[in-house]
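Q: Pasting the structures here.
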Structure P
Amino acid sequence: MNDWLKKAQQCVFPAHCFICNHAGHDSLDLCAACLQDLIPLEQSCSICSIELTTQQHICGRCLQNIPNFDRIEALYRYQGHAQFLIQQLKFHSKHCCAKIIATLMARHLKPLNKTPDALMAVPLHKKRMIERGFNQSELIAKHLQQQLNIPLLSSHVKRVRHTDNQSSLSASERRKNIHQAFSYRSADKINSVAIIDDVVTTGSTANEVAKTLKKAGVKHVEIWVFARA
């Protein structure tokens, strides 16, 4: 029945590309050409997913300081159309981009057979939530939950300290800025978690969230993002 309704919806409201307004491809609000312009990550660190210029599997930074997260799973470079979709969602309230991003993430993740106990979105502080009006990571996580059928815990991780905008800070400033910014209310039988975010830049936020969860007893923490800077 659900498949029939979905097909009926597609007939009445056919997909159109959010970027160029041409016909959508494969039931997605992106056309084949714009989809092709997303730049996949290629040779990258098996822990933090930063792209590598050599054939090594782990980057020097992860070898020197093992992160608190077990892996960052990222799809694309934070460039071009991937950057455009994220910025349109985050700064221009184009909520339809959350569904596009989540659908592409789900299509990437399903063949990997990843089955964490729960999904959690990187939280915003109340002040930032009032300023923006929504949490873009939570919107993406809600769509992922529907497509992957993994429970979404929406209030277990909280940002307890308001922080400066990370985008204007250096790597060392980001680590200091985000230090002890999160709290976690533990849930029964949660041993593995996937933290959902739009983009990872230095990994400071991802690392601090993972640190908070692992201190509370979560054994395996992955970070699932659309793009890697």
Structure Q
Amino acid sequence: MNILVTGGASGLGLAITTLLAGDADNTIYITYSKSSVKAEELKMKYPNIISFQCDFTSTDSVKAFGEKIKELDLDALINNAYAGAYLQSHFYKTPVTDFMSSFKENVVPVLEITQSAITEFRKKKKGKIITILTSALSGTPSIGSSIYASNKAYLQMMTKVWANENAKFNITSNSVSPSFMLTQLTSSIDERIIEQITESQSVKTLLTVEEVAKAVHHLLKESTQVNGTDIVVTPGSGVI
């Protein structure tokens, strides 16, 4: 399969890339913004990885990559990249302009890239879209996560739209909604809060990126009968 993983050189994206690249029959295209060193290391280790610099905060960068997608003959798109922090501030303290700028940087690029991919998938009459969401959409959002959660909620509805509009072209759109993980996205969270989250889990351990990557891999192997599905990956109670 020819698979595109956005944000594939760090965090969850890195775990997904590494898992999928282990199959030599796959060609893994990844985008990165600042993780150029890691992207080069991945290409050295896995000859079936090809990387592209794509800065989600740059309109021109996203537009140029959208054009590049036409050349990749993709079979699957994994929408993983996210620019920004997981927790910021209480909703009532957050300037409305912050919601607008984050939407532009984290939702609009996903829409543009997915539009480009779907255009090519329709020509092939097949394709898979997997979008990383959050278990907060089916549980209780953490205090301070209003920007992150609202962006993911928008994409949650879009995954359903993509599934419905493109089913007749053998294009599926599914999602994976993980609970809290230790990644660059959550690196600024106070250790005491992380301890509280860990203790709230029934298994007393946090979800790992490798476990979530396996859920993504599972959806890649599913038939077109699995469409519009969301896999919630959480260690139990304390879903955030």
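Q: If semi-axes √(5λ) of the Cα gyration tensor in Å, for residues 66-105 alone is calculated from each of P, Q, which structure is the one that comes out at 23, 11, 10? Don't skip to the answer; put the middle values down first.
A: Numbers: P: 23, 11, 10; Q: 32, 12, 6.
The correct label is P.
Q: Turning to a different aspect of this structure: Quick one: Rg/Rh (Cα atoms, Kirkwood Rh), for residues 82-153 alone came out at 0.99 when computed from one of P, Q, so which one is it?
A: That value comes from structure P.
Q: Can you say which of P, Q returns -11000 when helix-only ellipticity at 222 nm (-39500 (n - 2.57) for each DSSP H run of 4 or more, over all residues; to 500) is computed?
A: It must be structure P, since only it matches.
A short reminder: the numbers here are calculations on the coordinates, not readings from a lab. A quick note: this is a predicted structure, and the numbers were derived from the prediction, not measured.
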